[in-house]
Every structure is written in C-alpha cells, then in structure tokens.
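Pasting the structures in now, so scroll down.
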Structure 1
Amino acid sequence: MAYLKIIRPINLLLIILAMVLIKYTLFEPFEVSLALTPLTFSILALATICIAAGGNVINDIQDVAIDKINKPHKLIVGKSISEKAAYNYYIFLTSIGVILGFMVSNIVQKPSLAVVFILVAALLYWYATFIKLMLLIGNLLVSVLVGFSLLIVVLFDIFPVLNELEKPLQLLLSKTVLGYAVAAFYFNFLREIVKDIQDINGDKNGERTTLPMVIGISRTTTLAFCLGIFSLFMILIFAFNNLYQHTLLLFYYIFLLGGPLLVFSIKAWSAKKSKDYKLLSLLLKVIMFLGVCSIPFYAQIIHTL
C-alpha cells in the first residue's frame, strides 16, 4: 500500500482521465487521421504516468525533512519504505517510462520524440533536487509539466500525421487541447501557491524560498484570492460569449466550474488556519477534475463551427 500511496494515484488517475477524454471524446469523433491505435495510446499513457509517478517518488525522497514537520502522519520514505527502496522504485518507474516512450515514438515513426520523455524525467529530478528551492521557479515548472501532460496526446496523436487536407480541423482540435493545458497550468500554479502557505513551517526548515516566506502569508493569501476571482470572471465571460448556444455546457461552466471557484474565492478571503488552506487545495483539485470532465462537451461546439 505504501508503494501505491507514494506515487499519488489520485493525481495519476486525473492525468489518465484527461488523456483518455482527449483521445476518445475529442479526437476520435471527428475521424481525422490519428497516429495512435488503442494499444499505442495505452503505451503512451503508461509511459506518461510512470514518469509522473517516478517524479512523485523522488520528490518525496527529497522532502523527508520537510514532511516530518508538515505532515508527519503521511510520511512514507524512511517510515514505510526505506530511502534505498524508494530510490530503486524511482529508478524502476522512470526507466519503464523512458523505455515505453522510446517504443511509442518509434511506432509513430517519430523516434526523435523520445527525447520528450528523457527531458521530462530530467526536469522532474531537477525540480525535486534543487529547482523547487528557488522562488516561484519550481511552482512554474511543475505547473508547466502538468499542462504538458495534456499536450502530449497532441504531440503523439496528431503531429505525426498532420496533413494539408485535414490540417484546419487537426489544428483546431490541437488548439482546444492547448486551451485546457493553459487552464491546467493556471490552476495547478494557484494550488502550488496555496500548498506553499500550508507547508510554510516545513519549507523554512528545508531552506526553501517560497512566496509566503518572502511576502508573508497574508499577502500570498490575497494573491490566491485575486487569482481565484480573476479565473472566475474569465470563465463566466468565456461562457456567456461562446456557450450561449450550448445550454448544457453553459450550465456546466457557470455552476460546476464557476460555483466551486466562487466558494474558493470566498474561503480564500477569510483563510487563516492550516485547515482553511487544506480546503482551498482540495477545492482546486475538484475544479481541475471538473474542468477535465468538460472535455467531452467540446465536440458539440466544434461540430457547430
């Protein structure tokens, strides 16, 4: 069970869900040329989550001292799993991810794409070992990688078979995924800021430089509130300007995305205690899940264009 917990299965399932919905509810219904068969898509998905899981493991290894303060009841490395076993687990997961990445790159006849898996694995290692010690750089990097986990479907499914006849539709589908990737980046970055507030005591002990340590918890909380309100207004403006002909999707955006964002903003305005920030982090994870679940509705919009 400890080996399952350390890879953060809920986060991995969210990545898989996003990839599956992009492939089978956004790309496949339009019958454009695609490079990935169900088998090769499965290999791509497995490669992606293996590398992401490896990143989670190396992150926990590097965060032992911090986690002893922030979440001692959830400590795994050094308690349920030895540090040596955790390193071996990290090497195993990352190696499997890179090998599978080489396989799928060759299957789609774009062997150069294999470098993507090596680069992402390297960035996750560098993030865990020193980049996250730098102010905001670590937050931005991990958020970029979260967004990229959606774009990887475009990179392997559409890019290898891009052709002049279907290019307008292929690019339109790609731009739709890009929009979701930008949203994933934004909300993950916001969640990283909230988590930094929540983990400030351990981060001080771990010699990390985070936004709450530099500008204070109060100002960082205000920033989180402003980012929440901004995203709420952007979602409502987008919904009313683009979804007025799509009642179901309009309802989804206003109530199932706007509603939780409104709750987040209200709670952020009055957040003071650790449990308040824990709730804010949970709300953002729910918002990201609901955002991913809106992907199937986009086929309706594209069909009407």
Structure 2
Amino acid sequence: MEFKHVSVLLDECINGLDIKPDGIYVDCTLGGAGHSSEIIKRLSNKGLLIGIDQDEDALKAASERLKNYDNKILVHNNFHNIKSILDDLKIDKVDGILADLGVSSYQLDNPERGFSYMHDAPLDMRMDRESPFSAYDVVNDYSEEELNRVIKEYGEEKWAKRIANFIVKAREDKKIKTTFELVDIIKRAIPAKARREGPHPAKRTFQAIRIEVNGELRIIEQTILDGVDKLNIGGRMDIITFHSLEDRIVKNTYKKLEHPCTCPKEFPVCICHKVPKVKILTRKPMEATEEELEFNPRSRSAKLRIVEKI
C-alpha cells in the first residue's frame, strides 16, 4: 500500500517556523515528508533537515520523496528522544522543531495496522512495529480497572466502565484478536440510544487504546521541554494536536515555559529566579480553514500552537 498522508495546516506550519535558509530544522513526525518537503525546499545547501519517525514505512516513503536532497538526516526513533538524537548527531542547537501528533492517514487506512474500527484486522495499533507491546496486550491482559482508566481518561468515554466490563467478560471465553471482535463488544456495551447519537461507538475506545499502546500523552511535555532547550534564541516550535487531551498538555507546557515563576502571588518580588524561556505566538490555536476542510476533512480537529525561544 502506498504511503499517503495529507499534511495538515501546511502553510500555517511553514510560516510559523519562519525558516532561515541556512538553519537546522527538525520534523519530529516525518510521516510521508509532507511538511518536511516544504521545509527542505526553503533551505540552502548549508541548511539541514532532520526527520524523525518510529514507523519504518514512513521513513521509506519519506526517503523516496526527499531523494533529490542531500542536506537531510532521517532517523528511526521516537521523537521523545529528541535530545539524545541531536546529541548523537553532535548538534547543539536547532532553529525550528515541528511535531504533528496525529496518526497518519496511511496508518488509519492500512487495514493490517489495526488502527481503524472501520477495517477488520489483528489488534495492533503500534506506530513502531518493532515494539513488542500492542493493542492485543491492552485488550487481553489489562485488568478491568486498568481498562476503565485507559478508556475513560484517554478516550473521554462515558461508557468506559461498561465497555471495560464487557471486554473482560468476553475474553473469559476466548482471546479478543481482531478489531471487529472488539467493535462488536463495544457496541454491545453501549446502550442503543447512545449508539445512534454522535460518532462511531468505537471511536473513543480505539483512540484510548492507541494512545496507551504508543504512550502518546506521556511523552509530550518532556519532548517540549527538551526541544525548547535545543532551540536557538529566536527558534520556533510548531505543535499540531488532534484532540483536547494533547492540546491541553501543549497549552499548559507552553504557559509554564512562558511564565515559570513559582513564587506565591503575595510575594512582592520573584525569589525563585525562574526566567521565561519562550514567547507564545498563538494565544488561540490556529485551525484549518474552510478551504482546507473541504479537501481534507481529517483536519477538522487539528490545532496548531507556536512558541519562539527568547
């Protein structure tokens, strides 16, 4: 299957990075190199693009798309290791960092990857296929309490407790091996009236399990902190999120970096001596235009937040 992914908020991201031709830029979520191909076009031979992805299919597709450019380094790794990746490359500072936290269209649309509740496939959902831990392990090995926590917290699913209970009961008979087996269990757990309203009944549970499998939320804050430390003064960081849980972490981490003082409000002067590291450039997140929504409906929930190192 060909690696296809439409880059979200492309113009906004590129403008937000304020690209310098001789600069060094990191695309933390390389994917099919949609954003990266626009970054590298704007670089001179002295500039450098570093692309990171944990999905080998993405790296192959990106390598092909960027084959005419020599000023690039592509790395098979998780972006939460950005500090050690740059240290290993002996790069002290960079001029821009981009992270698109969404699942790629390729991953969603490729049935065998097990991300989608619309295709029948083995329960997988691993972004890094070398990882030994998959959706199968979450669904079959987590306790009812753990399943409830994951589905409620990461899926914001109000029927989490019932879904967890139905999963545990179903696997007493036999292991749950496929996406459609899981979808059927979720549908049985959610009352008919609730199933008829809102999105697909399995959407929130699948999102929650995917987040758990890939540790998506756990790594965001530290990645931002490490990334900002690696930015030159005036360097920019763009982060695109696709649901409220991610966006909240990004927004709050940016705020902490802009207003790091921990002194009680009643103190007349700051004694913690923590100084701001960034300036937030997007008080409200940037969202897709009507025009973008027409050709890429998946951009509907995308939010872009940008900071500049000071």
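Laboratory data are not the source of any read-out in this text; all were calculated from the coordinates shown. Here the structure is a predicted model, which is why all the values come from computation and not from measurement. Cβ atoms are built from the backbone, for glycine too; each structure is taken alone.
Ranked by distance in nm of label points 7 Å out along Cα→Cβ at positions 148 and 188, which of 1, 2 sits at the highest value? Numbers along the way, then the final one.
Details: 1: 0.9; 2: 2.0.
When distance in nm of label points 7 Å out along Cα→Cβ at positions 148 and 188 is calculated for 1, 2, structure 2 comes out on top.
For helix-only ellipticity at 222 nm (-39500 (n - 2.57) for each DSSP H run of 4 or more, over all residues; to 500), the calculated result is -24000, so let me know which of 1, 2 that is. Could the numbers behind the result be given before it?
Working: 1: -24000; 2: -12000.
Considering all the candidates, the number was obtained from 1.
Can you say which of 1, 2 returns 35, 25, 18 when semi-axes √(5λ) of the Cα gyration tensor in Å is computed? Intermediate results must be reported in sequence, preceding the final value.
On the way: 1: 32, 28, 14; 2: 35, 25, 18.
Among 1, 2, the structure yielding 35, 25, 18 for semi-axes √(5λ) of the Cα gyration tensor in Å is 2.
Looking at structures 1, 2, which one was relative contact order in percent (Cα under 8 Å, 6 or more apart) calculated from, given that it came out as 21?
1
For structures 1, 2, which has the highest computed value of distance in nm of label points 7 Å out along Cα→Cβ at positions 28 and 52? Display every interim value, and only then the final one.
Numbers: 1: 1.9; 2: 0.7.
Sorting by distance in nm of label points 7 Å out along Cα→Cβ at positions 28 and 52 in descending order puts 1 first.
Figure out for me which of the structures 1, 2 the number 2.1 belongs to, where distance in nm of label points 7 Å out along Cα→Cβ at positions 268 and 292 was derived from the coordinates. If you can, show how the numbers build up before the last one.
On the way: 1: 2.1; 2: 4.9.
Going label by label, the one that fits is 1.
Give the label, chosen from 1, 2, of the structure having the highest value of Cα Rg over 2.2 N^0.38 Å, for residues 108-155 alone.
Greatest value across 1, 2: structure 1.
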